[in-house]
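K.L.:
Dropping the structures in below, format is C-alpha cells.
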Structure P
Amino acid sequence: MPYHDLHGHADDPLLVLGPSLGTSTVLWEPHLDALSSCFQVLRFDLPGHGGSPTGLLSDPTPGGTRVKDLAALVLGLVDHYGRHDFHYAGVSLGGAIGAHLAVHHPQRVASLAMVCSSAHFGPATPWLERASLVRLEGIRPVLGTIPGRWFADPLTAETPVGRTLLTALAETDPAGYAACCDALAAYDLRAELTRISAPTLVVGGSRDVATPLSHATELARGVHGATLLTIDAGHLAVEQPQALQEALLAHLGAVVR
C-alpha cells in the first residue's frame, strides 16, 4: 500500500490529492487545513517517492509502468477505507492519474481538478531518456534542471517551500522516479477526454514551462463543461497558493452542497 495520510472527519466526503513526479505529500501541505475543514483528505506518495516503496509496482523494469498502474494503487487505497466515490485533485502526473480514473471509473470520481497537468506530456523519447539516465546515475543528474522546470522564479528554490520540495526530490528512489517517467512517456488520454463526465476544473500556470498553457487549454476543450483557470505560477503552482486554494474550494463547493 502506498504511503498516505488522512486528515479530516470520516463522515465528510473523501478528497484524494495526487502529487507530481518527484514530489511527495508535502506538495499539498499549504492547502491541507483549508481542504480538510470540509473533506476527509487522503494524500498519497507515488512509488519510490516519499514513504512509498518502489516495490509497490508490479513491474518496475524499464517500460513496465503505466498511469493505469498508479491509478490502481489509488483505487486500492480508497477501497481500503471502505469508500466508493471520491473527489480528486492532482498536480501534473497526479492530475493524469485523476483523469485516467475519471475516464475508466466514472462512477467513482465525483469531481476532478487537474493542476498544471496534461492529456499528453509530449513525445515519449525525452521521458524514456530521463528514465534511463536516472536508472544509470541516480537522481543527482536531474537536480540541477528541476528548479527551472518547477518554479516560475528560480529563486523559489531557496525558499522554505522550494527547499522542502527539492529535498523530497533528492530523496526519491531512482527506480521509482524512472518508472513514473515511463508512465508519463506512454500516457496519452487526448482521444478519451470526452469520456470524462465528472465536473472538472483545469488550472494552468501562466509561467509553467513543463506543461504550458496550451496543455491546460486542450484539457478544458476536451472535457465537456470543464472550467479553465489560469494563475500566475510555474509548474507546481507553489507561487500562488491562495489563488489555487480558492479555486479548488470554489470548484468543490459547487459540487458538494
Structure Q
Amino acid sequence: MTRTTPPLPHHRLDGPADAPPLVLGPSLGTSLAVWEPHLAELTRTHRVLRFDLPGHGATPVGVLPDPTPGATTVAHLARLVLDLAAHHGWHAFHYAGISLGGAIGAHLAVHHADRLASLAMICSSARFGEAAGWRERAATVRAHGTAAVLQATPGRWFADPGTAAGPRGTALLGDLSAADRAGYAACCDALAGYDVRSALWSVTARTLVIAGRQDAATPPAHAREIADGVPGAALVEVTGAAHLAGVERPDAVDAALRVHLDAATAGR
C-alpha cells in the first residue's frame, strides 16, 4: 500500500513504466536537474526516479524528521529514499548518486543491502573530510545563506570555467543560490557524521565508482579508496572533469553507467 503523500514530495519519473527502477541522487547544493544530461541514455532501459534533497529544488526542509542543527544524518536521507521507493511500489532498485547522493547510496548498500540491485557512486567518498569543516560550513550557511559559499563553488564543480558560465552551469549555480539555508546546512550536518570506510568490505551490490580527474572536492584518491574497499568494484576516472563530472563529460559518465547497469541487469 502506498502513501498518499510521498516522503520526498518533489521528484520526477521518466522512462518506461515497466522498466527496472533506477533512483538518481543529487549532490549537495544542486537539484534533480543535475541528472538531466543523462536522461536520454538512462531512460532507454530504466524507469528513472530523480529527487530533490530537503531544502533543495522544490523539496521543503520539513520532510526532515528533525531539522535541529546537528541532528540530520545520511541515515535520515537514506530513509527518505527508501520510503520514496516504497511509495512507488519498489522493494529493490538500482541506485546512482553524485557526491552526497553517492553517500546515500553507500549507506543503503551497507545497511539495506536487500534494497539495492546495484550501486554507482559518482565523485563521492567514504568520508568527506573532517567533521569540523562541515559543521563550520553549516553554521556559516545558517547565518548567511548559500551566498556565503557561492563564489567558491564554480571552481569546485567545474574544471572548465566555460561550463560554469554556460546555460547548464548557470542553472545549477542558480539552484545553489536558491537552496534553503536550513536544508543545505542540514545536509552539511549529514556529511559531517558520515564515514563508511570501515564497512566498505561488507557491500555486496555490484558497484561502480566514477571520479573526475580534476575534482578537488572529492579527489580521485577518494574514489580509489572506495573501489579498493568494495569487493569487485569497478573504477572509472574521467578526464576534463571536476566535481560535477556528469555535467562536464556526460558521454563518459553515460558510457560507464551503461556498462555497469547492463551487467547488473543481466546478473553478470
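Each reported figure results from applying straightforward, stated rules to the coordinates on display, with no laboratory input. Values in this document were obtained by computation on a predicted structure and should not be read as measured data. Cβ atoms are built from the backbone, for glycine too; each structure is taken alone.
K.L.:
Mean projected area of the Cα convex hull in nm² computed as 11.8: which structure among P, Q? Mind dumping the intermediate values first?
P.N.:
Numbers: P: 11.8; Q: 12.5.
Answer by label: P.
K.L.:
When distance in nm of label points 7 Å out along Cα→Cβ at positions 79 and 199 is calculated for each of the structures P, Q, which structure yields the highest value?
P.N.:
Largest calculated value belongs to P.
K.L.:
Another question, if that's okay. Compute distance in nm of label points 7 Å out along Cα→Cβ at positions 63 and 159 for each of P, Q and report the one that scores greatest.
P.N.:
P
K.L.:
Computing distance in nm of label points 7 Å out along Cα→Cβ at positions 127 and 167 for each of P, Q, which one ends up highest? Please report the intermediate quantities before stating the final value.
P.N.:
Numbers: P: 3.0; Q: 4.3.
That would be structure Q.
K.L.:
Then there's this: Tell me which structure, out of P, Q, gives 0.97 once Rg/Rh (Cα atoms, Kirkwood Rh), for residues 15-102 alone is calculated. Kindly include the intermediate steps, with their values, before the conclusion.
P.N.:
Details: P: 0.95; Q: 0.97.
Comparing all candidates, it corresponds to Q.
K.L.:
Now for a separate question. State the single structure among P, Q that was used to calculate distance in nm of label points 7 Å out along Cα→Cβ at positions 23 and 39, giving 2.0.
P.N.:
Working: P: 1.4; Q: 2.0.
The read-out was computed on structure Q.
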